[in-house]
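Listed after this line are the structures, all set down as structure tokens.
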Structure P
Amino acid sequence: MLNQLTDRLLQKKWSDKQISTLVGTYSALYHAYASDPDVRINAASGGIGSALLIRLLERGDIEGALICKTDIEAGKVRAHFAIATTTAEILAAQGSKYVETAFMKEALPLIRDFEGHVAVVGLPCDISNLTRWMDKDPRLEGKVRLKIALVCGHNSRTALIDAITDKLEKEADSSIQSYCFRRGHWRGQLEAEFKNGTTVNKPFSYFSLYQNLFFYSEKKCLVCHDHFCYDADISLGDVWAYRFKQDPVKKSGVIVRTEIGSHYWERATDDDGIIASPLEVSDILDGQARAAPYHYNVSARSRVAPLVGYKIPDNVNAPVSWHEWSTALMALFNMRWSESSRWNGLIFKLPRPLLKTYLYLRKGLESLK
């Protein structure tokens, strides 16, 4: 009851123009999850992406799936692309990766060299870059059967995860051996394993508190306005509406955009491997009610950028309210702060309750209608 009341208080009324601008074109919307608990066990959001890829592999629609996985390199958590050709490889790569990657450098050569058809999973910027290259390269276009985007507010530089894992290593008194950003229900937990056999579990907010405040954000994210990925065949993302918090299984929002997306979604869901129910577009937007408008409004970031020494081109020319101006300034100030070799060490010395209050202030401003 309380969660439903919270939703009603925070709910926004979305105009047709806002829907078209933020979400883009689509043909169907679903709330979905993998029916197999073994597919969901290490997933961040119901395992729907994994279930979709596994089904396409089993059906022979693709021979491989471009996925992103985390590795420990020289004691640091890093994310790299690979092409999975088995169910086990897909499941091994499960979970969100909140750290910078090199899509153009790593992914395109993998796709070009792969003997067979692939489904590609990536962030909106990755999928948009892939789409542009497919338009130039017929051979590349012929290899990519399906483009699946993961809804993204922004990504973080490796310096943030390095700072987090340094703290975890001190707590465990050992070097890190494996790391999972987020798994489990709702916001979930991060998990780190260490060489001395210790396992440390923390609420995901142990990391996301800094990430949501835009400390160590990637610079390219400042100019991006594509939250749900206009160029995808299918977009997948969390629906952060409180009325879904008590659901026994975490689900993902699914935006089916193209004829290709519809074709492969129908093939992947023609048995009980994926459980899906229809969603309204207002549900999709309510579930990203703060992040989507902020992400789109490059204009706000462009206007405040000179105050902190940045230059950001305005590619959307959106109206900017006082609270949008304020939240943009907070994000860019924090990003600039994290770039300062003199002052960035202070970020992780500040009391977490103080940072949480700062984050709640930012979220409150983002929630204004």
Structure Q
Amino acid sequence: MKQLQVGLGDRSYPILIDHGLMADIGPQLKERGIAKRFVVVADDSVAALHSQPLIASLTQVGLNPELLTFPAGEASKNLATIAGLASRLARLGVDRKDGLIALGGGVTGDLTGFLAASYMRGIPFVQVPTTLLAQVDSSVGGKTGVDLPEGKNLVGAFYQPRAVYIDPLALRSLPAAELLNGIAEVIKYGVIRDPGFFAWLEGKRPAILALERETIERMIEICCAIKAEVVADDERESGLRRILNFGHTIGHAVEADSRYRLAHGSAVAIGMVAASQLAVAKGMLAPAEASRITTLIRAFGLPTAIPATAEPADLKAYLRTDKKTVDGRPFFVLPTAIGQVEITDQVSEKQIDQVLTS
């Protein structure tokens, strides 16, 4: 079993990675003493696939689990779902000594984390991510929240889990499109922080897509190690952590404009290509480096172009309401080389227009 640590003082927590870990989570939680019982929160699709071994593991050690489900999909990531789940917790008699388990992808993790942060002003929760995107990115770092019609993740809180349990076997139940959804975030880590990892990804595409055990565990471990290091340095995104938003500024606008029909990873892939084009336009990035980024994204079967149906004016409206916009100026994470990025709001309206219409 591989184990990493997110170093946040008295709020530090472990990330554990191992094939078959799902069936051993109950004894581990019992030993850690995080809560006297747990409520597992999952969307209805994930509950059907993965809740049984987790519930059995919790029951085995007397943690008296309950299961709450909600409809799968980004459309459920809203305040109405939070209100409904909170009411169900109250009817179950959940108190501050109880805990939640987020079983699923990024939507479930964001919802459950925000629910845990809000219910009774805070109860413990644990992440058990079942998608690649959640395993390499959203389950680590404590970002929680929900969407509004005006934009993605506009209501939320920083609230750290007590532990993250990653079982790569869960990835075998994913549709190919959902696996690729996470690959976009994997590529992101290479661009922002680790050129060696980026080169490794260029050579490991067949093994990754085949979910080869050692390759997948290594890939998840590297991504989580980068994320843990960045979060430990800047928990609340006031400085370094903002580099994790590479591809997300235009990506979130494209995703919101699609009414969340476009998968998050696909939107981020498009956003990374757009950010690379902006960096080239500003003279920050060599065209050959931008081409290498685009080539790897395309090689994994991810989109690289803004949908033809997206109107630039609509995308710019979403940019204005993005969390990364201050005083009307959107901030962009732009690569200067593979493995290095800069954060800037010095992007002209003309340069943005050129990328949105290219």
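Assuming 55, 53, 49 is Cα extents along the principal axes in Å as calculated from a single structure, say which of P, Q it is.
Value 55, 53, 49 for Cα extents along the principal axes in Å corresponds to P out of P, Q.
In terms of mean count of other Cβ atoms within 10 Å over residues 192-199, which of structures P, Q is highest? Please report the intermediate quantities before stating the final value.
On the way: P: 15.0; Q: 18.5.
Largest one: structure Q.
As an exercise: helix-only ellipticity at 222 nm (-39500 (n - 2.57) for each DSSP H run of 4 or more, over all residues; to 500), calculated from one structure in P, Q, equals -11500. Which structure is it?
The read-out comes from structure P.
With distance in nm of label points 7 Å out along Cα→Cβ at positions 176 and 296 computed per structure, which member of P, Q shows the largest figure?
Biggest value here belongs to P.
Quick check: 15 is what I get for relative contact order in percent (Cα under 8 Å, 6 or more apart), calculated from one of P, Q. Which structure matches? Display every interim value, and only then the final one.
Details: P: 21; Q: 15.
Clearly, the read-out refers to Q.
If Cα extents along the principal axes in Å, for residues 256-335 alone computes to 32, 28, 19, which of P, Q did it come from?
Q
Read the figures in this text as sums done on the coordinates, not as results from a lab. Here the structure is a predicted model, which is why all the values come from computation and not from measurement. Cβ atoms are built from the backbone, for glycine too; each structure is taken alone.
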